[in-house]
Structure I
Amino acid sequence: MTVNQIIKEVRWCIDEEAVNIASLANASAYDFDDGSHTDIGLMNNIIKSKIGDALRWICLYAPADLLGGTDEYDSTVPINTGILVDVSGTPIAITGTQAGKLTMPDDFVKLARVRVLGWHRAVKELLAEDSDEYLQLYDENGATATLDRPQAVLIEKSIREIEVWPTGLSAEYTYVANVDANDVIKTRQEGGDTVEYVALPPRIKTSFIYYLAYLLLSAYGDARSERMLEIAMQNLNVTIKQ
């Protein structure tokens, strides 16, 4: 999605009463409900400066199954968004258990899926290390994990780890990365012009735009900002604890 498209869609979604969308796109100033106004050029710059923050919010709160795919292509080759990262590795055996551990990369936000060689299915939901379910994994006579019922546990440390039960010779996992907010806008050449764009997962576009609108209206102290945030969260089907 080009930066110009992003800016236009954000401006459209905050101007619910606009009769002439074309005139809004070409206007030199924008009038708020409280009678104040701002220069459109300044507004565009604010929107652009918040794109990285909005995408990082998406990475933190969007369900992992909404983060696949891309809306940008180089000819027919998809351009990776950088949000989902596929990794292969070897679990390190944990002495005295049937488990192994995988050390997560520095940019790890959350797990999308993990599968160990020999498992009959992948795991998407992680157990907490202080849960009863985790304690039961040490019960070799009953509740421990098996190849038919594998489990994975998030270990909260300065460098986070994931324990895989039972372990195996190799593992593959996909995680949501913490994108660099200062490096999400890329460029390409179109007809001699330099076009700025952001590769986005198609299923989070609406939430992304409305969260940008929330950041924009918050910058201006506009009371409608909270409504923009509500719409962004509703489209992700999540509730964020304040």
Structure II
Amino acid sequence: MYRFYIQNWYKVLKSMRWKLEDRYTGEHFTEMNKINTLSALKYQVELILKIQKGNILPRNQFVRLYNQTLDELKKVGIELSGRGLMQVSHLLYERINEELKSNVMYFAERLVDENTRSKIILRLKRGAAAQIPSSQEKMRKRHANGIQCPFFPTDMEEYEKLLELSQRIDMNPDHVVNCFSEAAIKLGKQVHEIVNEIVKDNGLSVREEGDDIVLYHQNAVKGRYALGDKSKLQAYVLLK
């Protein structure tokens, strides 16, 4: 999970290479190639830092390598301008991640194995939740409610159940998770208690399709309704 928590999109995307459907591998290769120069420069800057620390090159060779690297950095719009090389390395890391970020979910949804696809999408959503700041007071309340890692509104087991629920009622998963978390805090209960009381495996789900909201039971269409009825149908799926 670490690479998802720190949003290391380069490693996340690279790990998907051999798990994609064949028809998407060329597209993946093209997107990864876009950051080749930035990635090479990052490794070159890190190499210079190691050489500098170990003093393992003659002065003239080091200066030549250093100046060549500065020239290459300028070509991609990066100048030292008071920055140290360590800061430049971090900047390159951020640039690489920014370039790849928009592709992560796209390729995650195109993985061959359904189980792998579900796990990676879950980790992506969990990693996104890690970026949301929480006050110390809220973390204390979460801890008091039995949450093992109070940086998150729920533990992983409940998160998986609520993510599945959000898909069934066609609602933003963050809204669903936060709703159950806040309800647990207000009622003085643990999140898993609220989840066990309310979330039932009734086989029902809803999904927007064009101008309709469609109610399903075990993947079979049960009815079609106006979009304005969506909130009523969501409640029906949740409480039936």
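Bear in mind that the values in this text are calculations on the coordinates, not laboratory data. None of these values were measured; they are calculated from a predicted model. Cβ atoms are built from the backbone, for glycine too; each structure is taken alone.
Data table
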read-out	value
Structure responsible for -8500, with helix-only ellipticity at 222 nm (-39500 (n - 2.57) for each DSSP H run of 4 or more, over all residues; to 500) calculated and labels I, II on offer	I
Parent structure of the calculated result 26, given that relative contact order in percent (Cα under 8 Å, 6 or more apart) is the read-out and I, II the choices	I
If mean count of other Cβ atoms within 10 Å over residues 85-92 is computed and equals 17.1, the structure in I, II	II
Among I, II, structure where Rg/Rh (Cα atoms, Kirkwood Rh), for residues 157-220 alone as derived comes to 1.03	II
Source structure (of I, II) for Rg and Dmax of the Cα atoms in Å, for residues 13-52 alone, computed value 10.7, 30	I
Identity of the structure behind 21.6 (criterion: Kirkwood radius over Cα pairs in Å, calculated), options I, II	II
